[in-house]
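Novice: Given below, in the form of structure tokens, are the structures.
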Structure P
Amino acid sequence: MPPARRLARLFGTCSALLGVALVSGCGGSNQPPQGARAGAPISPGKTGGAVTFLASGDVDHLDPGQMYYAFTYMVHYAVNRTLYSFKPNDGEHPVPDLAEGDPEVSADNRTITIRIRRGVRFAPPVDREVTARDVKYGIERAFTSNVPSGYATSYFSEIDGAPSEPVAMKDLRSFRGLETPDDHTLVIKLTEPVGPRVAAALVMPITTPVPEEYASRFDRKSPSEYDQYVAFTGPYMVEHDERTGELSGHQPGKRIELVRNPNWAAETDYRPALFDRITIHEGNNDLTVASRRTLSGERLMCCDVAQPPTPILRRALADHTSQLAHRPNGGTFWVALNTVVKPLDNLNVRKAIVAGVDRTALRQTVGGSAVGVVAQHFLPPGIPGHEESGARDGFTQFDWMRAPGGDARLAARYMRAAGEQGVPVHDGRYAGTDKILTIAANAGSAVKTAEVLQAELAKLGIQLKLRLVPPDTMLTKFCGVPKAQVAICPNVGWFRDFVDPQSLLEPTFAGRAIRPAGNVNWSQLDDAAIDGAMSKAALLAGENGRSQAWADINRDIVAQAPAIPYLWGDNFQLQSSDLDGVMNSYFGAWDLSFSGLK
């Protein structure tokens, strides 16, 4: 095997973590607690006790092959172990988790070798040690239509033998490029020299071990029923029947009960896992009530889908700083415009919308300048390619992006141009009679965002058929399902899967990334030139023009006006005064395996 490089070097080409001082506008004294700041020491809580997390929505999936929802990650990284993961105070440098050391990448960047940690066991009913074959099966199954993954073919398609499109489980064949020479060694062989990028993606949930002898009978169903029978490896597990494995602790839309995994060995893990029991209480759609209850209550955490309501956030910044935590989210919030649904299939209509909508008003619905700056494109601060994309100023050559407060005259001009192309337009306003289907989350600031958008679009003559649904339903039943024909999704955003521009732009804007379910290219942008540029940029190393190549792709995406970007910001979370909560920089929510009672 050629000489290998270690993981620390692979991540050396990545830029620093997002570090914009977003709360400074609320006053210099209003700083988050010590445990909340990225890179700060983690203060130890005490072992034992129980906590309740107040959530509005549910996880999208508990199956690690299907999950792709930020709130789900908070649960996943407490109940399962991936090859690599992130300590809560460092979202840039992954650490070995299920692996026992850094991945070894060959000098030609085509082979990755990972040693699997000994002593990690599956919870009942599997009750055996994890092997390299379990990780192999976990990756392979994510390439099937039975286990629809939102990113497998984006980040892992270069594994030798991996199908370019999902296949039926019955047609799945063992990948030539996944070798297990012994129980504790996994070798990944690639068809292209993209070892550093694939190594960076080994933090993703599909590297969670899945025992084939147990899961295969569930995976034969389409979709797989493993979602209700997950075999856990983390310090916690969802309460379940220890004989059959069926989950009793997950009642969708109501609750998730996490209890200690009896087979977890603390000496194999870096997580302290302080709580004895964690209850996620769902259906708290009024985040004002949930936030107030958290600030005044005991053993409570909040919130899952959005910032605390603006008045509560301001109150917490002024009077409850020890109960407020924040992390830079490493992502972008936007309103998705479906490019295949009329009239949004017309580029000039989309330009008119982006030009005319007051993006500062959209930002105000989630907290205003206290939570971040208005986004000008899709690569946030701290991600390679951001500076090359014009940083905070963005691509100034696009006039529809120049006025964050909205430009009614420019919007009318683009609308008239659309009229010349056959779109019903009268006097610079859209004149179609059909209302446009818009699906928004029904909790917290998401409702206000949708209402402000509705008012802004009405100025352009566009009337919305607005439906409010639970956040998980919005993603799994509507916005993430192309056949639902949702025209606008106001409450979406994307956060880095790892510190690389490809992890933000490819899943969300590549035509080949569009999936029949679990789709996160909400705009359904399918541009052959952009896809071709992504394929070429994926092969570039950081020192060989990678950042500029992805910045150019970012520019080409903005040129298609597939969305209204409106925020680069922070995530805020609340806790009761008796908790010592720790937020995780990677997924931007409470880290359930590090938080504890004071």
Structure Q
Amino acid sequence: MDEAKEIPADQTSQRAVLSLEAFIACDFEAPIAGLKCIEPYEIAAAYRKAATDARSKGRDSDAQIFMLLNDICSMCLRPEDRADVWGSRVEGTGWRSALPTDFKGEQSEVFLALLDRIKNPVLRARLADVVWTNSRSETKAAIHAISAYSDSAEGLLAGTFVSGITKHGRASFEASKFAQRGLQIAHATSKKGRLPDNIRNALKNLYACAKSESAFFVFSKVAELGVYYELLDPATVAGDAEAVACSASSESYPMAVKAVLDLAARLYTQVQNEDGKRRCQIGAVDHLLAMRSHVSSAGAQAHWVMEALQALKHIKGVEDKETELEQELRRLQKASLREMKSIPIDLNIGEDRDAVVKAFEDFDLPAALFNFALLDRARPIEDLRKEALQALKTSPVTSMFSAAHIDGEGRTVKNTPGADGQTEPDEDWFRATINMCESLRRLYTVASRIEPARQTITQRFTISEDHLAPIVGCSPLIPQSQQPIVALGIARFLQGDFMSATYLLLPQIEPCLRHILKLNGHDPSKRFSDSTEEDFSLSGLIDRMRAELEAILTQPILSEIELLFDKRPGPALRHEMAHGQIGAAACFHPDVIYACWLIYRLCCLPLLADWEKVVKRAIQL
């Protein structure tokens, strides 16, 4: 952890430049010579270990080089991110791990001179990409990067390297990521239609492999890349995609097959083949409905029926099917009410930060994401009120005084009365006292559990929305229209980009509550005298539909949402977000970080019982 903090965000220019002579004098590829795993984090880990060994033997120059290469390989590469393909692996207040800009100038010139000497394609791709990212005019670096990314993808296909996540087959997300980044650089540096043969062949070979292995998710991504860069014919890909989907067995993950059918439908639309489009749309609906057999509760089954009904809205001539599914939805919604109950969870990881880090160092990615949702749980409001009354007994004089609650500009936003200890305190007093205690609890939880767990996960795995999509897509909490936003928001949260996560995730609490009310047969809207209708705001949902929401979410969870997002005194994050009161610094407040984590937890809770079947398989495909 300390090594990740070596570079403060405002002091990156102070990094010492390591010379070409120092690299030449050091056998800098020796630590990764026998490494088969292609995951850059594994390479970084090998370099960290080598740095520790070198330092213990007094070889400080070698240790510096190994740590620099660790920093290079630790950077997050996100070619699917249109805003910035590079991200620091770990971020905190006033510090972060490395970014390509930290090596701009003289150090990049050293990397450029070093490229011809590097054998490992992943390391060569990293260094070449850093050089090209810092200076787009460096043609040599671009050529090396394209070649190295091609070699990395081809190495996975040939079995020379192995994937760190994909357990079966040769077509993997890592290979598609290498191909995508190579294509991005090739497209930016080549004339239109003249992409280098090596990256063209890598993409086509990966496409053929994914097709033959029925690697559904990888096939979808690679096919889209091929069509986008005009390497593959849309009509041909549409037919291939439909054939791949039809080859699925009963053991295939339905959402993976659906992704292929969705791609085929889009491409059939592009080539104006209406019959093919309709076939694939109906097939996609069938695979949505197939998810019912992968879940155990009526509420989860109702979610998939609702998703199928939403999809049927875009298909003509399926009215009978819609009627049938609507009847099933009503039956499942009524059945789900009888299933709602609290799920007690014993974390068994203690309250110590080091214990959390140690626990998460042993988890694979699916297990880490599973346990990340279990770091805390909502407490019953009765317990919180008892603690508030105990505080009144412990500090009676302090509790007697009324309080004025102010905002960031010193304006009073809420007045709360005091309590005399003789009569029942006012509800606003209870809320103020409870929120004061809860704010301290959230601070402790974030500092001792959430942050150490998040940092450990992001140090071990390169997280992107691809890993979160199976969770968000399967969760009955998230409406389909919001799923890409929530997946991206959770990915940003895990990556440490709290500003992006805050503004992506916090606004989703209202549509999510409306969605689960609709799934359970309730109408979260109000009608006016002029025959117009409008959705309830968060306050309206909680105040007017409290019983329905408590029956679905449980009383402790709804109370936590109310305390955190809605009522004053308290953070009132929904109000603060709606009125633009959450500034850059506030995105790092423990209440806000806890709120982002809480949305992730709520997303995961309905899936915990079926995590192995629904989520783990999808992440490891």
Structure R
Amino acid sequence: MKKIIILVILSVAVSAWGDEPLQEHIEVVDRLFTTEPNSKNILVLDRRQIEQYHALSVAALLNQLPALTVARRGAHDSSFDLSMRGSHFEQIQVLLNGIPFNNPQTGHFNTDFPFDLQDVERIEIVRGGNSTGFGAGAFAGVINFVLKPKSGIRLGITAGENDYRSLYVAAGHETGRFSLSASLHRHSTDGFYPGRESERTQASLLLNYRKNGFYSELQGGWLDKSFGADGFYAPYPSWEHVRNGYYSLRLGNSGTAWQYQVYQSFVQHDDYFLLDRYRPTWYVGDHVTKQILAGFFVKTTAGSWTIRAGADTQLENMKSRSMGQHDRQRGSLHTELEWTVSGVGTRSARFGFDAGVRADFVSRNSPALTWRVGTFHWLNPALQLKGGYGVSLRYPSFTELYYRDPGNFGDPSLHPEWSRNAEISLTTFSVTRAISWSGDVTFFYRRQLQTIDWVRMAAGLPWQAVNIATNDIAGCETVQRWQIGKTAISAGVEWLWVIDDRTRFQSKYSLRFPDRRYSFSLQQPLLRWLTCGVEYQYKHIYRTSASGHFCDAVLTAPFGKWRISLRAENLFDTRIEEIPGVKISGRWIYLSLTI
């Protein structure tokens, strides 16, 4: 720990500074892709695009995006995992307003969000591993939720099958340099299957202050949820109760040639788990995880050069009835350099490259170095070529190290997992008075070393956490979006291949992902007072016979400040296991009223 503190203090004295939060430098003009001069593969949804989906939850929205894979256990946000490009849920870095949110106990808790979908202003997705810019958890990709205060009062009520009930209330006010908003969301359901009931309460608070380029932002949130977890982690009628408290503070200056930001966050996550709810004393998991993060960055631009540098430190602590007490200290130094060549025409930056390096220091582990280089080139004002190569890593979670129950065995000797990521993409933009179009085609290769997975040699045996020597994945993906007046169309295709797969074991996560996925989304006004939205998706799970067609549909009728929506999810009533032993919910219908 002393070495980490000394290194962080030295970094403050010399350069001291961290990669700026993603949201501070992204330009979006009703398209999916940013035109910022860098080589990162970034996909963006603004508030208007989010609302076009008329989704009831974060999980429902993300499930429709071609760039992400959502593996669902329970209904809505009760329990779901995020992955990208054939990764598993532990390998995605989740950010809230640019600050890391990943839970050190297990990646299953990375989606225990202390906010509601209505609180989200923008969603930013970085496809591909990038530990250098976004932290050691960005093994295969990054998703950032940008939350900002909203003015006015909003009320939403939803009811549906399986005794689904939801109430959302939000209020906000802006005066001068201050803006403040708060929200409360409560929902409950009996669940589509027996033993899958859930209750969820979320509360959030956002406070902003801005003056002459200086800004300060305070964000707080609370989540309380309980749900039937029948078969979620093992073939038992389990039950789980989670509480998650969060706050973050950011101070900075974005209005001068020199930019800086100081940030700090705290998360406490309480998890109470019964492996068998009918035998509550047989196995009880009672875990309390706390993490404190602090860091800062400085950015400066001189001519064609831009430099970002920074440092952060994090303390992680877990007290568990079943896993014991464990502490882990983490720190990092990171810097990134960008160089652009200006040109004439509609794009000022015609060509450039960026490079970054990051050093991670984790207690009881050797220092680790990751890096990335990339380049971009505007072939013409509407066509951009990008490419990059880098090394990323992820440290094992406390669950992978120490967890033990009758169906799962962790391993305290696990090593960090590494990935080498190479990709090339071609992105196009076209904006006229009537049509806005953006799209890309990307080819990538991820070399994976010491991948951490839960495996077993045959059905019925316990799952064991192990390091897999190699597990390479290659893929091709394309995402397209058209905005034609009030009509919005999105489409995506993803093909993945596992290279040199010689495994003879059953994989719980690393080798269970959609290797073929097609998606299509349409939001179309039917009448002056009626809008129709349709989302279609086909997916096939690698090394299994599980595949299916999924279709959601919504009819929305606005009447002044009122809006009525009728939504049907999984119209084809397709039921597959995205996670072994856990079937997703079938057809479900809801009616919503929003004021």
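The numbers here are math on the coordinates, done by the rules we state, and not lab data. Everything quoted here is computed from the prediction, not taken from an experiment. Cβ atoms are built from the backbone, for glycine too; each structure is taken alone.
Novice: Match the computed value 2.8 of distance in nm of label points 7 Å out along Cα→Cβ at positions 504 and 520 to one of the structures P, Q, R, and report its label.
Specialist: Only one of P, Q, R returns 2.8 for distance in nm of label points 7 Å out along Cα→Cβ at positions 504 and 520, namely Q.
Novice: For Kirkwood radius over Cα pairs in Å, for residues 352-559 alone, find whichever of P, Q, R sits highest and give me its label.
Specialist: Structure R gives the largest value of Kirkwood radius over Cα pairs in Å, for residues 352-559 alone among P, Q, R.
Novice: For structures P, Q, R, calculate Kirkwood radius over Cα pairs in Å, for residues 200-287 alone and state which one comes out highest.
Specialist: Checked P, Q, R; max of Kirkwood radius over Cα pairs in Å, for residues 200-287 alone sits with R.
Novice: Moving on to the next point. For the read-out helix-only ellipticity at 222 nm (-39500 (n - 2.57) for each DSSP H run of 4 or more, over all residues; to 500), a value of -1500 was computed from one structure; give its label from P, Q, R.
Specialist: Among P, Q, R, the structure yielding -1500 for helix-only ellipticity at 222 nm (-39500 (n - 2.57) for each DSSP H run of 4 or more, over all residues; to 500) is R.
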